[in-house]
Structure P
Amino acid sequence: MSATLQEIVTQPEAWQEAIEKTVGHPEALYPFLDGSRDYVVFTGCGSTYYLSLAAAALFQALTGRPARGVPGSELVLNGDTVLHDGRPLLVAVSRSGATAETLRAVEAFRERTQGPVIAITTRGDRPLASAADYAVVLEKGQEESVVQTRSFAAMYVATVGLALLAARRDDMVASLARLPHVGQRLIEEVHDRARAEGERPTTERFFFLGSGVLYGLAAEASLKMKEMSLSVSEPFHFLEFRHGPMSMVDERTTLVGLLSRRNREHEQAVLDEMVDLGARVFSLADEEATVAFRSGLPEVLQGVLYLPPLQLMAYYRAVARGLDPDHPRHLSAVVKALDPSAHSAEGRG
């Protein structure tokens, strides 16, 4: 079994660790989440930027406090468009704990605000953990493969735990504890369906649609399809897809819909309209979808369940195209700092 596939199918054990290291340690995290901070910034790069989008949306929805997800580079290069008056908290997310732009983002945040930093990472022996005031280290989320799957899901679950603590939603902690069991069952049940969808030869382009908390997860699923299978793939908010991008829809298009309970009527209407234009639809929801989780969990806890089926779909599309998901083209596990001075003006395109 390849490293990527192994990491996808074993990820619920890393979810369990994420739960234990967040809601299982409220006394350590409450000082950062007690409401004394005016707003929260979540940051990361690549996959963890998309994680930050989802985490910020969930945090704000649960707590009512302003939260925003931004790329690490924006904090470094355009901090004045991200930070404002008040007392912010930074949550910095990095699988490796050594991502150059994320480390620089922490430095820039400290210089401008002197505010506290929580790190979420899989490596406690790397600079990010040392630079933070508190580090949530998820060792079971560590991966051999370049593409983030198990690590992303585990770190996302950790942000859910932070949001529950900040919102004082003790009533949901017991439900959160059920998540790893539900996830393992789901992976076993949908594995073959996800494989068949990934191996479908007639699809030439993918669009991943999600709204609210699920938009960041749709963007991450789209990135997995690009990274692993080198497929044309783009994410959109459901209703925004009708404002231009739908011109790309034909019989060679697959729309992947991350359906929510609260907006199901509007989202399903978009999918139905695209079917009329020739698209194939692959939908995910807790009930009545191509992939139905049947979790019974509160909707705010279901986000991570969308990930394994879509990771599997991307993995099997890559294999069907003769690609190696463990070693995607041009990519490495840690993105090093870019030195602009190393590129002469004559060498720029």
Structure Q
Amino acid sequence: MHMADALLSPAVATVMYGASAIAAGTSIYKVNKDNIQKKLPTMAVTAALVFAGQMLNYTIPGTGSSGHICGGMLLTSLLGPFAGFLSMIVIIAIQCLFFADGGLMALGANCWNMAFYGCFVGYFLIWRPIMKSKLADRLKLILAPVLGCVLTLQLGAFSVVLETKLSGITELPFGAFVGLMQPIHLAIGLVEGLATSAILLFIYEARPELIMDLGEGKGESGKLSLKATIAVLACVAVFFGAGLSLFASSNPDGLEWTLFGNQDGGYSANMGLDEEDYGVQSNAADKAAGIQEKLSFLPDYAFKGSDSAIGTSTSGIVGMILVAGVILVVAFVPKLVKKGKVETSDKQGE
């Protein structure tokens, strides 16, 4: 669901940057207040896992399309909505800047569509109410991710349609666009929900206290130590990003399939747009594309000018390291700043 710059006007892109910035600012305040440092290992590893998971496009049978997880529901179920949202921003920004996945001008919209709904709507409307219900724990861990992923992907897909409509892209009729985007993302959401459930059920057995609103008070009742659980998730992330990603579906994802179809695979043209010339042309988009071209050293998760499998595996490893590294650095900055202020205050008081 990574939008390209051509799908947005500069005005709409600016509004979406503003909306995502407000949500990010609120999240930073809440995370600092809640002392997220104790969750840093989980935060870094699960964010790397989501990055790797997004490289695994799976075929949607009978459509000529593919999907991949967004990851918002997984992160919010382990980290809470605020830390989950910040983790998603790091993932999406790194994908954009270094892998040319999604437009730079569209980054604010992509953060909103892929992260805000999954982390905030998914948590407050679906996750927390179900976790506080009297259902059996394992049933909660199936029901909440499936309902959450379906709902939040539907909201994200509709937002893409609405943002392009407000951008004045007349070659995308609203009704037809909605009619293609919503059903394909319903299928994608169901698959993501089941995949998220499988991961959470493992974590519940291994280390239940890691799960928001469910594992509190369970202490060390899991089958694995915290370090072992984190190590297993890290190994799964490496397996996904460096290994299984080599077998990802080559079919276009839900958004690309809607816009361009998959006639080469024997399927419909859908909206039938020209992949080289569509949407809004603007100086802002051109400048953003220029910046992105300079920064993206592994465009489309491959070495430039090469389709080598090594490039895909390298992209997975490098991307996970970047995501985990940025999260660790960013999380420690407020702590270092606070420590510096305390030391300065102590010196002034001497």
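From P, Q, which structure was mean count of other Cβ atoms within 10 Å over residues 14-21 = 16.8 calculated on? Of the options listed, only Q reproduces it. Out of P, Q, choose the structure whose coordinates give helix-only ellipticity at 222 nm (-39500 (n - 2.57) for each DSSP H run of 4 or more, over all residues; to 500) equal to -13500 when calculated. Label of the source structure: P.
Each of P, Q could give Rg and Dmax of the Cα atoms in Å, for residues 150-197 alone, but the derived value 13.6, 42 comes from P. As an exercise: mean count of other Cβ atoms within 10 Å over residues 78-85, calculated from one structure in P, Q, equals 13.2. Which structure is it? Among P, Q, the structure yielding 13.2 for mean count of other Cβ atoms within 10 Å over residues 78-85 is P. Which one of P, Q has Rg and Dmax of the Cα atoms in Å, as calculated from the coordinates, equal to 19.6, 61? Answer for the origin of the read-out: P. A value of 70 for percent of Cα pairs over 14 Å apart, for residues 6-61 alone, calculated from one of P, Q, originates in structure P. The value 1.37 for Cα Rg over 2.2 N^0.38 Å, for residues 118-213 alone was derived from one model only; which of P, Q is it? Of the structures listed, the value fits P. If relative contact order in percent (Cα under 8 Å, 6 or more apart) is calculated from each of P, Q, which structure is the one that comes out at 28? That value comes from structure Q.
I have 2.4 for distance in nm of label points 7 Å out along Cα→Cβ at positions 94 and 126, calculated from one of the structures P, Q. Which structure is it? Only structure Q yields this read-out.
The numbers here are math on the coordinates, done by the rules we state, and not lab data. Predicted model, so just to flag it, every value in this text is computed and none were measured. Cβ atoms are built from the backbone, for glycine too; each structure is taken alone.
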